[in-house]
Structure P
Amino acid sequence: MRGGLTNVVALAISALVLSTGVAAASPRDVASTHAYLVTDYAVLHATVSKWSAVEANIDKLDARFRAQCPHVGEGSPQSEEEQKLSLEVAGALWATGYHTNATVVHGFIKAVSRLTWSNPAITRAARRLTKALGEMTALAVPDLCGDVRAWAAGGYNAVPLSTDRYAKHVEAIEVKQIPHRLLSPFVQGADRSLAARDERLNTRFEELEFRHGQDQWNKLLEVLSLNQ
């Protein structure tokens, strides 16, 4: 009977630990989570508050291609090969945006790449995130004029090998924040408010990136007369 009671108490304590996450949080987990939230909020705030700078640089990109090769893809067919050029256009936009915010992004990478958690899933997510951000800031703006012209010169059969490689690379990059559900067991005290604000700001950033990004992508495709 005593053993049965002991087991019940142990199960109850385990359930409490799992539900709150507090007792399971080591000082390292709490410190790493705090550092991540502070750094993530800072980079998101800097990016969102200066979104106009991203748009201004993308406008310059549009003007550059409008001057160099307006409607270079006019009359081109919609095909799988053309989709690779569309991805190249997306890469040009991402490269421009991430280059604009390269300083704060590099600061984020430096800070977060040092963090570790007792939950290896969080550490892996952090490493994937910093790797993807590093790849984004390293992206070059491709030679869209030359690539479309080369595609046309080949009878619209195959895009240049460089375009194929660039498109595959861009498609493989996936920037994903560390899920808050993984971090929540290690969020304590004032960090709970910070975590909520960070999540709201991340949602705002995703809305800006999607809505404005879609418009900017369509606009640059029109400049080059490429299909979606």
Structure Q
Amino acid sequence: MAKEKVFAATYVRGLEENGAKFWLERVGWQPTDIGQEIVRKHAPEEVDYVADVGGAHGRDALWLVKHGFRVVLLEPNRFSLQLAKKKARERKLSINIVRSTLPYLPLRSESIDIVEFYWCLHNIPNEYKANSLEEIKRILKTSGKLYCTTFGSWERHKMPNSIYPVTSKKAFKKLHMLVGLKPIIEVEKRTDITVPFEKYWYGEFKKSHKKRCESAGG
């Protein structure tokens, strides 16, 4: 993995603080469909750690902690992390919070049971997508599970230049499979409840132990 360059992922163009406020105002503290699915599908006593990669102000991370999971929130935006810390104190919840930016995560290899990677892949330029997924694969345990989503399209709306969508189901699956992550359910196309024109891919993946062999486009 090349280490000569690291990009800064942001939700919107402009100051980090603007991005943190924008995201909080848009989604609030209600958990995502993915956070809720993790709670439905897993018993906290059977999971050592969940990593919420790119989890912003921690709406899912804190939801998972509330339901008994041990969680590491990893997020590049320091203002979002300040919001997460404040809310955790208010709710008297214990959570590990780490400022970090893909494609490098400061976690041990094979230390995480579940990775939630919600609406982050489209913030990553295409040339870094595979390296970022490889890093997620690195921290997953052999039996670990990745929940991944990314924008596919905005019906009749133009995306900002800061978004790099994965435009087809085939490309979304291929991108994961080429780095050794195999789908364990059929990839779904979902619709954002708040903004219905935003369509995104949803998949669940495990390690396939195959080596990366080529790149995949969006």
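Read the figures in this text as sums done on the coordinates, not as results from a lab. In this text, all values refer to a predicted model and were calculated from it rather than measured experimentally. Cβ atoms are built from the backbone, for glycine too; each structure is taken alone.
State the single structure among P, Q that was used to calculate distance in nm of label points 7 Å out along Cα→Cβ at positions 165 and 205, giving 2.0.
Working through the options, I get structure Q.
Here mean count of other Cβ atoms within 10 Å over residues 45-52 is compared for structures P, Q. The highest value is that of Q. Comparing Cα Rg over 2.2 N^0.38 Å across P, Q, which is largest? Once Cα Rg over 2.2 N^0.38 Å is tallied for P, Q, the winner is P.
Where is mean count of other Cβ atoms within 10 Å over residues 29-36 largest, in which of P, Q? Mind showing how you got there, number by number?
Details: P: 19.9; Q: 17.2.
Answer by largest value of mean count of other Cβ atoms within 10 Å over residues 29-36: P.
Highest-scoring entry among P, Q, by relative contact order in percent (Cα under 8 Å, 6 or more apart), is P. Given a computed value of -25000 for helix-only ellipticity at 222 nm (-39500 (n - 2.57) for each DSSP H run of 4 or more, over all residues; to 500), which structure among P, Q does it belong to? Value -25000 for helix-only ellipticity at 222 nm (-39500 (n - 2.57) for each DSSP H run of 4 or more, over all residues; to 500) corresponds to P out of P, Q.
Source structure of the calculated read-out (mean count of other Cβ atoms within 10 Å over residues 149-156, 14.1) within P, Q: P. With mean count of other Cβ atoms within 10 Å over residues 61-68 computed over the structures P, Q, the top value is the one for Q, the highest of the group.
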